[in-house]
Structure P
Amino acid sequence: MSRLRHVAVGRAYARQRVRLLVADAEVRVLAEDGSLIRQLTLDPNRIYQPLGSPKFVHD
């Protein structure tokens, strides 16, 4: 996974520095104080990694 990815973290963190901990497809986004903002597994088929869970279509 050597491609550049975009990971959404929300407006509350706009213009704030964050730290990324990356191990293969597992990513943790930490605030400057070390608190966990987001944890996710990168979807290799997407460049933009949105917030929230995927939307499901009900039959």
Structure Q
Amino acid sequence: MPKEPSTLSKNRTQEQLLIASLSAFGNKDYDAVSTREIVELAGANISSISYHFGGKHPLYL
């Protein structure tokens, strides 16, 4: 059974945030990376980090 479009969109946003955080944390220390920087790299909304991961720290782990 195919996934619902909203599930696909949610998974894509999570994936983009993970990729963006890998890039950002690969170039800077934890404290030097802002959530705004991550969402800009991901092309996502600023609230998406909190919604999907609960904050910046889980993206760093």
Comparing Kirkwood radius over Cα pairs in Å across P, Q, which is largest? P
For helix-only ellipticity at 222 nm (-39500 (n - 2.57) for each DSSP H run of 4 or more, over all residues; to 500) computed as 0, the structure of P, Q it came from: P
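Values in this text are rule-based calculations from the coordinates and carry no lab data. Remember, it's a predicted structure, so these values are computed and weren't measured experimentally.
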